[in-house]
1. To which of 1, 2 does the computed value 0.05 (FRET efficiency 1/(1 + (r/R0)^6) of positions 9 and 41 (r between Cβ atoms, R0 = 25 Å, to 0.05)) belong?
2. Here mean count of other Cβ atoms within 10 Å over residues 25-32 has been calculated and equals 12.0, so which of 1, 2 was it run on?
3. For which of 1, 2 does relative contact order in percent (Cα under 8 Å, 6 or more apart), calculated from the coordinates, equal 35?
4. One of 1, 2 was used to compute helix-only ellipticity at 222 nm (-39500 (n - 2.57) for each DSSP H run of 4 or more, over all residues; to 500), and the result was -13500. Which label is that?
5. Given that Cα Rg over 2.2 N^0.38 Å, derived from a single structure, equals 1.29, which label among 1, 2 identifies that structure?
Structure 1
Amino acid sequence: MQDLEKLGRELFSGPQGEALRSAAASPEGRALEKKLDPAAVEKAARSGDPEQMRELLRTVLSTEEGRRLAEKLSDLGK
């Protein structure tokens, strides 16, 4: 779990940190947060199981909010 916490700190404090926080606080981010089961997200993250993470990603991308948020995040790398 410490590795995930370290990764989170690095992501949000890195050069794109403000953009990531903004995306998470966006209407899409807030709507998506309401649709996800926090326990399922935590379980997938803690397990490190690639299949659980893929399933979580499929769930996120199956929503309109998730697709819009993914597009915003994709644009960060451009």
Structure 2
Amino acid sequence: MKITKNADKFFILPTWLMVNVFTVGIIRKKLKKEGVELTRKQTSKFIKEIRRYKKNHSDWNLVEIDSKNGDTMNIKI
């Protein structure tokens, strides 16, 4: 995962660190509070699909943000 701000500053974070059972477990708990329940099997499938998608589409932007003052931020898988 690569986080870029204003196309000159960037921060690289391994995808496995962001998308693992622990972090998805935290997301599961938050979703459960909101009324959406996921099983462990669904969570595991979600992790596998994110990793598979990254292999096939490494240049895909997950998030693109443009602010009013001209700052931009991109998060790539």
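1. Numbers: 1: 0.90; 2: 0.05.
For FRET efficiency 1/(1 + (r/R0)^6) of positions 9 and 41 (r between Cβ atoms, R0 = 25 Å, to 0.05), the value 0.05 is produced by structure 2.
2. Details: 1: 15.2; 2: 12.0.
This figure was derived from 2.
3. Values: 1: 35; 2: 39.
The read-out was computed on structure 1.
4. Working: 1: -25000; 2: -13500.
Structure 2 accounts for this read-out.
5. Details: 1: 1.11; 2: 1.29.
The structure behind it is 2.
Where a number appears in this text, it was derived from the coordinates with a stated rule and is not lab data. Since we're looking at a predicted model, the values are computed, not measured. Cβ atoms are built from the backbone, for glycine too; each structure is taken alone.
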